[in-house]
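See the structures that follow.
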Structure I
């Protein structure tokens with residue numbers, strides 16, 4: 001049975017809900033808010049070859065693996081998408097996502113434009129993509145410094161990469177400017193609710209309408 005947004009009581013196919021942004025623009029915060037406040041959604045936990053950061057938990061934030069394992073998963077078709085970011089490899093395990101969609105759950109992706117393109121190529125009808133923009137370059141740099149996770153050199157690299165990432169904004173279904181986090185969340189949640197209600201995703205809708213017609217014909 002579907003959950004979170006289906007008004008017919010019938011089955012609903014889940015969707016892949018993608019949030020992308022330059023580092024520091026807010027996609028991680030917005031992802032956490034969606035998972036806390038929107039029923040029927042789970043996070044796609046990526047595999048990565050990078051080292052754990054302070055506070056991260058293996059299996060919750062990422063599945064931390066070595067490059068040999070990553071290469072094997074890629075070769076065997078076990079990844080829906082994969083990308084290289086700052087010399088580290090990231091990828092999405094296929095089976096957990098496919099199982100969730102078939103069960104009517106939505107899967108949230110916190111990935112970049114490369115991964116989004118690959119998802120779209122493999123499952124266009126299941127993908128809804130949102131690009132998060134910062135209100136200004138100065139605001140983005142301030143947020144990166146406020147996180148206090150990276151050196152000045154790393155932050156400079158992230159700012160340089162942000163310019164390239166921004167060039168892909170027009171490839172996304174929706175764009176949200178994160179001037180204020182609660183307003184940005186409200187806009188992202190509205191997008192999700194509307195996409196859940198699309199006719200083609202409500203697989204139980206045809207049977208519901210037929211039953212309703214029978215009731216009206218009595």
Structure II
């Protein structure tokens with residue numbers, strides 16, 4: 001009996017999984033469903049990706065008519081594996097990251113927004129110090145004005161939407177948008193004069209969720225790297 005149907009099924013399932021994966025984020029960005037639904041679709045896409053990869057592997061071992069399907073089956077295997085891996089990597093990051101969504105270079109006196117956002121306090125500070133001991137303020141040899149210009153340029157280079165920039169106050173506020181689900185996170189940068197330079201602190205806070213899968217820490221690290 002011909003196994004064409006099995007090979008075709010592997011390709012169809014791989015395409016369905018990839019489309020569901022893309023839809024999980026696009027639907028949240030477009031406001032079609034909540035981020036909770038988006039995460040659920042992400043999980044279902046992983047299951048479908050695994051199924052597609054298994055079907056493609058089985059079909060590749062069937063000799064009859066394999067030559068005509070080998071390119072499509074290899075593509076289905078790759079797409080299925082990638083569709084399964086992406087949600088898995090997100091899950092692993094979420095498990096390894098602390099259940100906090102507010103990261104700052106100054107846990108004792110966090111940079112504050114014009115409209116103050118409460119900080120989690122000593123417990124959150126301790127969690128951050130244990131999970132991200134490398135996140136520290138940036139110290140520049142430049143004076144406050146030059147440091148502010150450098151901090152603003154770095155924020156713009158990060159692709160953030162600059163909400164407010166006050167050179168005299170040494171404060172920059174911005175909104176960062178996550179890649180997949182389009183979450184809006186709030187960022188504030190504080191420039192403080194030092195006797196021989198300037199200190200730059202940054203704070204990145206998610207608007208939704210208790211955890212952030214390490215997103216805010218990655219953002220702060222990337223910003224600090226641009227300053228150096």
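Read-outs: derived from the displayed coordinates by stated rules, not from any lab. Keep in mind it's a predicted model, so treat the numbers as computed, not measured. Cβ atoms are built from the backbone, for glycine too; each structure is taken alone.
Thinking of I, II, which structure, once FRET efficiency 1/(1 + (r/R0)^6) of positions 66 and 106 (r between Cβ atoms, R0 = 41 Å, to 0.05) is computed, gives back 0.10?
On the way: I: 0.85; II: 0.10.
It traces back to II.
With helix-only ellipticity at 222 nm (-39500 (n - 2.57) for each DSSP H run of 4 or more, over all residues; to 500) coming out at -18000, pick the structure among I, II it was computed from. Can you show the working numbers first?
Details: I: -13500; II: -18000.
Source structure for this number: II.
Using the calculated result 1.15 for Rg/Rh (Cα atoms, Kirkwood Rh), pick out the matching structure from I, II. Don't skip to the answer; put the middle values down first.
On the way: I: 1.02; II: 1.15.
Among I, II, the structure yielding 1.15 for Rg/Rh (Cα atoms, Kirkwood Rh) is II.
Comparing structures I, II by distance in nm of label points 7 Å out along Cα→Cβ at positions 58 and 138, which one has the largest value? Write down the numbers at each step before the final one.
Numbers: I: 4.5; II: 5.3.
Checked I, II; max of distance in nm of label points 7 Å out along Cα→Cβ at positions 58 and 138 sits with II.
Among I, II, considering only relative contact order in percent (Cα under 8 Å, 6 or more apart), which has the greatest calculated value?
On the way: I: 32; II: 21.
Structure I comes out on top.
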